[in-house]
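Each in structure tokens, the structures are laid out below.
Laboratory data are not the source of any read-out in this text; all were calculated from the coordinates shown. Because the structure is a prediction, the values reported are computed rather than measured. Cβ atoms are built from the backbone, for glycine too; each structure is taken alone.
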Structure P
Amino acid sequence: MNDHPSSAPNMPAPVSLGSPLRWLVLGWADLRRNPAPGLWHGLLLAVGGWVLLWGARDQFWLLAGAFSGFLIVAPILATGLYHVSRACNSGRCVGMPEVIALWRSGDGRLVRFGLLLGLAGTGWVLTSAGLITVWSPEPIHKPIDFLRHVVLVREIGLFEVWLLLGALLAAPVFASSVVAIPMLVDTSVPISMAVADSWRAVANHPAPMAFWAVLIGLLVGVGMFTALLGLIVVIPLIAHASWHAYCDLTQRPVSLSVGGEPTGGG
């Protein structure tokens, strides 16, 4: 924590509507510069998704709950990649042993925050189950039931309300975590302060952050609809880009590499 590089700082760029695309470019540069930790993270999370699919393939609500929790907690599982991007800022590459050491540090703040995110995912599944149970004309037990009786029905109503409800419940989770998680990795501030700073960043830049949330959703969707194979690249790309989002949104000074060029975050 707080091991900011000692080289000369460079202030990050102002946040604008185009900033999320810039964060993805910088995140991709980090992934190319130091690919092994990111690809390992992506592969492990994809394998975890395959296990969930296999174990709950015929039970829709179990599958929905497992995947909701999986996706909501994924940013916590990718915290090691924020450290990788922080190291890239100073022109340094780190390997999996250093990332594993970060995991084993036992930071209670990250554990508690992960549990809170898991509870949020559980709340979404229970709310979703209640909505569909009350509204759907047919019982939903399997994924194919959800597809037939919710997604593919001709009448406009249940599926659209379900999507809107998901967006409304996801918004506070996004606002609470988009800056907070990398801040917890980067500093020793308490969870409450990190969450407050995260909400402040979203409130100060509503349009760029809405665009960023949409991009994350689209990228995760691509990862999901490629039999989870796309997650191998999507997960580290989003994680590295999220570090640069944090740097810009909090105006965190960015170090210069040995050659004098900024290596990330601005």
Structure Q
Amino acid sequence: MLRTMITATNTLNQLQQQIDTISNNLANSNTTGYKAKEATFSELLYQQYNNEKLDKADRQSPAGIRYGVGAKLGQIQTNYAQGNVQMTDRDLDLAFTKDKQYFNILMPNGENGTKLVYSRQGNFYVSPVDNGQVMLVNADGYAVADSTGSAIFFPAEFQNFGLTEDGILGVNYPNGETLSFELGITELQKPQAMEHISDTYIGIPEDLTQFEGQVLIDLQGAARSEIGIKNGALEQSNVNLSKEMTELITAQRSYQFQSRAITLADQMLGLINGIR
């Protein structure tokens, strides 16, 4: 009975992580540029009991009995499929029309200054800074980087914005002057190697920094012709609510089954102790 309880407990802990993953997807179903996470399970080690001498019945299944110890969460993968593009007609709303392309964002990194991360969240704003200038930031207030990895600053008296097909942001002024900035855009070659940092942000794990060239491509120069981007639109989350609710119900039923197994094992142990 103790082994039954241990097996059920092992699986309960893993199911809880799956439920947490589904809950996070549902909570971010309306988050711009969010990519859904998918949890997959794998079997833990099992013990083989060979009882062929005692079992004389003819059967097609493998001989013996296999006693497992539960299941584990094999991995949590990110679904990088393109989300729906919703038109907003706002100058600083930018959406990618190709998957695996990301904006370069400068995230605060404590005493170390900033850290370069990647996100498809394209609802940008301007934040006032010193000397009558403004800085281009995203919805969380993090600086948007240009192709050199620097924050984008420009005078505050702008009129509107424009965007070219190769990701050049134009800042238009009432006197007819236009300032151009080359947005930092990166294409992931091996997205599953990236590390999820928070919300819509991903980065390169420290142990893969030396292989950065094999994991992603910084779209500069002639490579910018590969960029697929448009303004006045936002990419919605690719979370499938129907699928997530179905998986949530399945996970809850599995959780209930494992809980019931623990309860029955406890009751049987109580009966044994009562007999003694």
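Taking helix-only ellipticity at 222 nm (-39500 (n - 2.57) for each DSSP H run of 4 or more, over all residues; to 500) from the coordinates of each of P, Q, which one would give -22500?
The value was obtained from structure P.
If relative contact order in percent (Cα under 8 Å, 6 or more apart) comes out at 26 when worked out from the coordinates, which of P, Q was used?
Traced to structure Q.
Here distance in nm of label points 7 Å out along Cα→Cβ at positions 81 and 121 was calculated and came to 1.5; which of the structures P, Q was it taken from? Present the calculation step by step, with values, prior to reporting the outcome.
On the way: P: 1.5; Q: 2.3.
Among P, Q, the structure yielding 1.5 for distance in nm of label points 7 Å out along Cα→Cβ at positions 81 and 121 is P.
From P, Q, which structure was Kirkwood radius over Cα pairs in Å = 22.5 calculated on?
It was calculated from structure Q.
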